[in-house]
Structure P
């Protein structure tokens with residue numbers, strides 16, 4: 001096992017050639033510790049890191065899955081800052097999976113794509129509408145709505161045309177979709193959604209949203225109230 005030194009002088013173990021299992025374990029540990037920027041730094045020299053992050057997207061551990069998506073955003077954001085085409089490799093791969101594979105196979109791709117776009121919005125603005133274009137697929141909707149929230153926190157204008165489709169999901173029978181839609185609309189500055197959000201303030205439907213590296217348990221009603229507060233300043 002060799003050691004890579006990064007800017008903050010911490011020592012991060014990186015696998016030598018032939019130590020794929022060890023490197024994958026290192027990637028998992030860094031995800032568990034929310035070391036997203038460290039993963040981005042290591043990925044500059046170890047492309048296998050991206051491969052393992054893509055595999056962790058399919059984890060049955062929901063938190064690990066979401067952290068892998070966020071880490072891919074950090075990696076693509078770092079690559080995009082180099083003003084090279086390499087930063088497009090990750091989003092290209094995600095978009096390909098969404099276009100070519102069935103929803104059952106591509107289900108984790110929307111949130112990863114949203115994490116990529118929001119990580120460096122100035123580099124990937126053209127990908128924002130693409131990330132929202134899969135909203136009508138019920139298998140992909142949760143990830144698309146999460147992406148809508150993250151992208152809109154940076155540039156709501158890029159996905160303003162998707163507001164009607166997001167609003168439609170406020171009527172979903174699935175509390176996870178209702179809640180994510182309500183959460184997204186606040187960041188999207190969708191003032192036209194106020195009446196519909198008001199109707200949801202008493203909705204006790206439970207769900208978890210991924211925020212700041214953790215799964216936060218909440219209700220549809222609480223998310224609707226939060227978005228209404230945001231819209232007061234829209």
Structure Q
């Protein structure tokens with residue numbers, strides 16, 4: 001049997017390692033890992049936060065939430081994680097210091113401009129190539145697959161499905177005409193694609209974006225808190241997110 005003192009030392013070392021494992025490279029740097037769909041809004045947020053916190057470098061890294069989660073678990077510097085799904089936060093293997101509901105989104109069916117191949121989001125018979133985010137790493141892809149399964153058409157369309165690395169890549173493939181249809185978030189919609197129909201929440205479930213704080217750095221605490229203030233949230237709401 002291990003002594004109590006040995007157990008305490010072991011737990012203390014594990015906690016210290018977990019903090020070092022996920023911290024930014026410098027106390028003057030706040031690293032935010034965020035779902036790709038948050039990228040456009042975060043560009044303005046990053047500039048505003050750096051102007052407010054003198055001498056602090058706010059570093060934003062965007063990708064599919066699953067890929068970011070894996071990076072965090074394997075030791076990539078991360079102070080704040082803004083995910084596009086609750087599941088990717090639940091599956092983190094390191095301690096979470098703070099967790100909050102952040103934003104909400106919707107899923108839409110889109111096609112190349114002027115070339116609609118469907119009238120409804122679930123009737124895709126005329127769409128030869130359908131692109132979604134890879135369900136393994138991209139929440140938007142998981143939501144799309146789940147919705148098509150609920151409607152009972154996944155097996156029918158699966159042979160025509162191609163996977164993208166993130167939701168931004170889905171949109172690019174549609175804009176370039178490399179796919180006939182795809183599923184993206186409401187916040188990705190542009191005038192360069194045909195926005196055909198939103199997918200109801202009954203099919204996708206609630207599309208929630210949780211936020212988590214992973215380190216003890218005082219600057220991280222302050223930046224994390226600012227993300228929920230109305231003036232910062234306005235950048236996200238302007239892109240189509242909801243609270």
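Throughout, read-outs are computed from the coordinates displayed, never taken from laboratory work. No experiment lies behind these values; they were computed from the predicted model shown. Cβ atoms are built from the backbone, for glycine too; each structure is taken alone.
For the structures shown (P, Q), distance in nm of label points 7 Å out along Cα→Cβ at positions 71 and 191 is largest in P. Looking across P, Q, the calculation of Kirkwood radius over Cα pairs in Å that yields 19.0 traces back to Q. Of the structures labelled P, Q, one was used to calculate helix-only ellipticity at 222 nm (-39500 (n - 2.57) for each DSSP H run of 4 or more, over all residues; to 500), giving -11000. Name it. Clearly, the read-out refers to Q. Source structure of the calculated read-out (FRET efficiency 1/(1 + (r/R0)^6) of positions 199 and 223 (r between Cβ atoms, R0 = 25 Å, to 0.05), 1.00) within P, Q: P.
Across the set P, Q, relative contact order in percent (Cα under 8 Å, 6 or more apart) reaches its highest value in structure Q.
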